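> Next up: some structures, all given as structure tokens.
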Structure P
Amino acid sequence: MSATTITTRINGREQTLRVDNAELLLDLLRDRGLTGAKPSCEMEVCGACTVQLDGLPVSACTTLAVELDGRSVETVEHLDAGGELHPVQQAFLERSALQCGFCTPGMVMTAKALLESNPQPTRDEVTHWLEGSICRCTGYEPIVDAVLTAAQKMAA
């Protein structure tokens, strides 16, 4: 297999990496200890592996690592970099929008991207953005409520 040298920014830190041309972003992150994004469906349908690539939510299970060249990736691990939870994470706790936690990092990263592009979404807009994320534990009402609560916190 061939490899390519890329320069990327992962969680705010610029890095030059040699990556296999077939390596997935999910594997690259997890091999470097960033395990928040979870392998699950491996087909871009469950949302458990969602990270932000240049501020947009992407499925790390179907994104090639070579696609990172010149781009910026943010994972859930970066959200509490200041020692405090991000408002989305805090809202998930307050609204009991998590149980097992498997889907939570992907949901949080998707919600964060939504709120960055639309700070005051409607319930329908939140539901639409979360369509690609599956949760088998909580149901979706607490998750939608958490995103709307985060929007209020971030607007204040």
Structure Q
Amino acid sequence: MSTSQFDDAVTGYREGLRAFVHGDPEPCWKLFSEDDEVTLANPLGPPRRGPAEVRKAMLAAVANFQEGGALRFAEVTLQVEEISRHVATDLGYVVQLERAEGRLAGRDETVGIDLRVTMVFRRQADGTWRVAHRHADPITTDRPLSTAVRGAG
């Protein structure tokens, strides 16, 4: 089985991330499945299910990078460190760390965003690979269990 189409989908999404951190969600959005089961769990809110809810969450997230948003980058670098990848006939996944660093628009300071990401891709009926699920959170270093315990204090 050739994995080149799967690899192309992963690469396409990573290239789309560069546009995303500049305020354009479309390159990433076009790689999401349109199936009702599509899900997105980004670090800014609870998991969303279905194309309309996933799109709404993406638009809310990208608004942070657009004109007037909290993190509008004047310049940005994006690095992806792949941890694991597997592809089967109709399902594949990639686990990666995404690190973006940039200068805020109108300021001299540099800020960073580090995310731990798992993406599940599914082969669609037309043979293309689309994101069926994306989970991203800011846990990229070891931390104590107490950071995950509710009501302990």
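> Of structures P, Q, which gives 0.90 when FRET efficiency 1/(1 + (r/R0)^6) of positions 101 and 125 (r between Cβ atoms, R0 = 35 Å, to 0.05) is computed from the coordinates?
Attributed to the structure labelled P.
> To which of P, Q does the computed value 26, 20, 16 (semi-axes √(5λ) of the Cα gyration tensor in Å) belong?
Label of the source structure: Q.
> Right, something else. On distance in nm of label points 7 Å out along Cα→Cβ at positions 29 and 93, which of the structures labelled P, Q is highest?
Top value of distance in nm of label points 7 Å out along Cα→Cβ at positions 29 and 93, among P, Q, belongs to structure Q.
> Suppose helix-only ellipticity at 222 nm (-39500 (n - 2.57) for each DSSP H run of 4 or more, over all residues; to 500) works out to -9500; of P, Q, which structure was it derived from?
Of the options listed, only P reproduces it.
> For FRET efficiency 1/(1 + (r/R0)^6) of positions 37 and 77 (r between Cβ atoms, R0 = 35 Å, to 0.05), which of the structures P, Q scores highest?
Largest value of FRET efficiency 1/(1 + (r/R0)^6) of positions 37 and 77 (r between Cβ atoms, R0 = 35 Å, to 0.05): P.
> When you work out FRET efficiency 1/(1 + (r/R0)^6) of positions 61 and 109 (r between Cβ atoms, R0 = 25 Å, to 0.05) for each of the structures P, Q, which one comes out largest?
For this comparison of FRET efficiency 1/(1 + (r/R0)^6) of positions 61 and 109 (r between Cβ atoms, R0 = 25 Å, to 0.05), the top structure is P.
> Next question. Taking FRET efficiency 1/(1 + (r/R0)^6) of positions 5 and 133 (r between Cβ atoms, R0 = 25 Å, to 0.05) as the criterion, which structure among P, Q has the greatest value?
Greatest value across P, Q: structure Q.
Every number in this text was worked out from the coordinates using simple rules, so none of it is lab data. Only a predicted model underlies this, so the values are computations on that prediction, with no experimental measurement involved. Cβ atoms are built from the backbone, for glycine too; each structure is taken alone.
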